[in-house]
Structure 1
Amino acid sequence: MSCSGGRPVLRVVRLGVLPYSEAVRVQQRWVKAVQAVGAAECPRGALILCEHPAVYTVGVRRGQYPGPEEDRLRGLGADFQRTDRGGLITFHGPGQLLCYPVLHLGRLRRSLREYVAGLERAGIGLCRSLGLGADRTPETGVWVRGRKICAIGVHCSRYITSHGLALNCNTDLSWFDHIVPCGIVGKGVTSLTRELGRNVTVEETIPPFLEAFQEEFKCTLVLEDQSEQMVKLS
């Protein structure tokens, strides 16, 4: 993350579809890069975008996991990963936009609580740009009529963030039937496709999401392509 006219500059890294464990390794490399420079020198940072093959993940509040429940979920054909993010269990899979920001909260001048609220507002901004009303609630995440459309779980160490948010675009929501998503009893999940009544792909959501993120965090995003060239987002 560098500085441009006083605004943090984040590199947008699009990884496509890759296993959860590989995305974690990419995040770890970026965390080390940001740590190596420090906040005062406007360190590099990244907005990592991807999708995962079917995987259940649990955060630091692991509850009944690991154990027989882990074996049951693996038996459904999904991977299972333990993580250091906040929160309980959730599902990631095709048709879901994963955004993993790696940035220095000191440079953004935000507390961890304010950062999570900013992620929620970016998700709400994306939904509203597509004509869908969404809101925050006392429960973390982005909600549409009492159903979670975007889950948020982050990790922060030495002011540097990892993990992030998962937005259901055209996800197969039946995967969530096998768990209590995020440990919240009595509330379901939904997707942009279900709420808008048409197929909404991950690819369609990326430009408006980046616009909403850029507006919320007052940063400049640059896109990294396959050749490592940097193209400023219009």
Structure 2
Amino acid sequence: MTFSKPVIKVVNLGRISYRDALQTQHKFIRRHIDALSQLPTAEPPVNTLLLCEHAPVYTIGIRTTRYPIEEEERLKGLGAEFHRTNRGGLITFHGPGQLVCYPILNLTHFRKSVRWYVGELERTTIQLCCRFGIKAETSPETGVWVGNNKICAIGIHCGRYITSHGLALNCNTDLLWFSHITPCGIEGKGVTSLSQVLKREVTISEAVEPFLETFAVQFNCTLRR
């Protein structure tokens, strides 16, 4: 017996505010949840890969129960937005030059394991880095690393096996934004980008296609534009 591969629709949102990206995620999540609850849906649920780039924004996850308002105001004073989210992980930065991917997937179509899912996101990014000639790896901390420097942050949410949030790969990001925080709450380690490692400009446009190709292989799925 042969089984068809899961199909994932790719939606490129371009540069979009973090708030608008959250609303878009919620729209696609709601379709899945309504279908699971056997509620009528205007549109059927579709496994979706949202790609985008954000204006400067700092976000914190559910592991941060308290974050001083004065720190929030300090970061806003740098010209960035600030959002509290329901993803995993601590504080991080999103901004221009960073490929952000929000998979809205029903894991029952793949494998009902959050640990497996996060591992596949990590392995997808590692394979992408390999295609650029970069040796990347995981560590006890979530994400993908080149030496002691994180090149890709991962923070997800999963409810009823529907995923949201995702990963952020530094392509040609201005890394100075990270100097104002302790990225992901990890002391003594840094942040890097494809451009910094390769010592040449690597844009999001250059990274998108190889990323999608490695994602399709790693998740054994078919991507539709």
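A few points about this structure:
- When Rg and Dmax of the Cα atoms in Å is computed for each of 1, 2, the one that comes out at 17.1, 60 is 2.
- A value of 0.35 for FRET efficiency 1/(1 + (r/R0)^6) of positions 102 and 198 (r between Cβ atoms, R0 = 30 Å, to 0.05), calculated from one of 1, 2, originates in structure 1.
- Structure responsible for 1.5, with distance in nm of label points 7 Å out along Cα→Cβ at positions 134 and 150 calculated and labels 1, 2 on offer: 2
Readers should treat all values here as calculations from the given coordinates under stated rules, not as data from a laboratory. This structure is a prediction, so every number in the text was calculated from the model and none was measured. Cβ atoms are built from the backbone, for glycine too; each structure is taken alone.
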